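Dropping the structures in below, format is structure tokens.
Bear in mind that the values in this text are calculations on the coordinates, not laboratory data. If you're wondering where the values come from, they're calculated on a predicted model, not measured in any experiment. Cβ atoms are built from the backbone, for glycine too; each structure is taken alone.
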Structure 1
């Protein structure tokens, strides 16, 4: 059995707490830097309840060497953290950050030329683990983007696999597109869910069962996409009015939706219609009918 790694996790937020927990579960030796003392006390009790030996400190530890530092802090704090790390003696031979969009070597500084720097970004929606009843981890099964210096990449790949993820290299010039794609899935769908809930409310359908029903629909729609073979376009999982070329139903949708929800539905429907036609899933006549319906409703919306 391989010897446990000594790991320093900086950050006690959702991702930092989850990462420290999962690494400790994988038999790594974990020290977590949690600056907010109230949060540190809650985490300490939570980790202890799970019988996980995660040590907590409020500042960067001095005089101790680790195998790697993992920075789980907001992107806006990375530059400040890099300066803080540069002012101290190197804490480890490898520094990794967990940002999806920042350059892989964001933590690199000339003062620590001997430190290999890189990134490890899990493509997963991580909730605060303290609020979840389910002890399973969102990191298990996730694609994890790695980059940076060769030694940092090698360790990032090792950690990704220990966390149950799949490491994949993403170059710095690819990271904005990679992260934008992630935002469309992890963030923008929430806008659709909020708009859908508002549409129900406008119609007087305020029963919590309707919200539960919408979320069940979302889960089953994503599950249908997951079941598609890898070589099959995701568009093959599309159902509903656009998939059928049903312009009349789209007109009815747009007539009852609040303006902001109608704008979202119109833009999404236009994209889906264009792509469906490109793949031969809509006939030219169906595409024209759908786009005409969307354009007509757009002209009728208050400006």
Structure 2
């Protein structure tokens, strides 16, 4: 009970430390003129200082919902209800309307098997949507993921798709919903060994440091700096959450947009440019002595 209350207060509380006025001013300048709504939450884990813009506003998660699905999976593994090494058969009811080129599992036939660990790897590394829905079903569906979230202090982060009773929320937010603060603090829980168990947290953190999608926020930090991350892209929203093991100390950053005017998927998408600009601004602010600069795009 004490742990639950601690987690609840941690997620719901404002920044742990003073707001960084200089960083706040820089971020306000970056988002000025953006054609859409923007949410940002950044916190320096060493000092507690940071900045917020609409940090408690609900936004679509897109593929960032795969972090809560991962947490629910590892919770069941920790309880002995599932085995990451067990091979599970692909359900014949597993359908996904929009198959991406990185949805490796989409090309498997019903009944084909993969170990749960490999499914989790595909879900996070290449953001395989079909693997993610497969795991969501294996852990008991979106309702089971939401039960874990509610039980650990997450007030707004929820799975909507394939979840009875969440149809209206799905029509607004899609697969999942969250706030910049909550999705960022989920990564902090994992980083600090408080998610499920220290052992599970370590395993999840290692998976989260292997993203294939390095073209947005990750592109603005040095390639020699480790970061755990998850990205999410849909027509009118771009999002990324990352926990950076920076030279001057760890920091967490979540950037999410919604109702974007620019719905294209080209590199110059306005939301994608915003992710890069925010990420670069935050990294430089916390690491002013680092001479590294991103290569020209």
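Given -0.34, -0.49, -0.65, -1.30 as the derived value for log10 I(q)/I(0) by the Debye sum over Cα atoms at q = 0.10, 0.12, 0.14, 0.22 Å⁻¹, for residues 69-196 alone, which of the supplied structures 1, 2 does it correspond to?
1
As an exercise: relative contact order in percent (Cα under 8 Å, 6 or more apart), calculated from one structure in 1, 2, equals 23. Which structure is it?
2
Consider the structures 1, 2: one of them gives -14500 for helix-only ellipticity at 222 nm (-39500 (n - 2.57) for each DSSP H run of 4 or more, over all residues; to 500) as calculated from the coordinates. Say which.
It was calculated from structure 1.
Kindly point out which one of 1, 2 the value 0.90 was derived from, the read-out being FRET efficiency 1/(1 + (r/R0)^6) of positions 21 and 77 (r between Cβ atoms, R0 = 30 Å, to 0.05). Walk me through the intermediate numbers first.
Values: 1: 0.90; 2: 0.10.
So the calculation was done on 1.
Using Kirkwood radius over Cα pairs in Å for the comparison, can you identify which of 1, 2 gives the largest number?
That would be structure 1.
If distance in nm of label points 7 Å out along Cα→Cβ at positions 37 and 269 is calculated from each of 1, 2, which structure is the one that comes out at 1.9?
2
Using distance in nm of label points 7 Å out along Cα→Cβ at positions 85 and 101 for the comparison, can you identify which of 1, 2 gives the largest number?
Values: 1: 2.0; 2: 3.6.
Comparing 1, 2, the top value of distance in nm of label points 7 Å out along Cα→Cβ at positions 85 and 101 belongs to 2.
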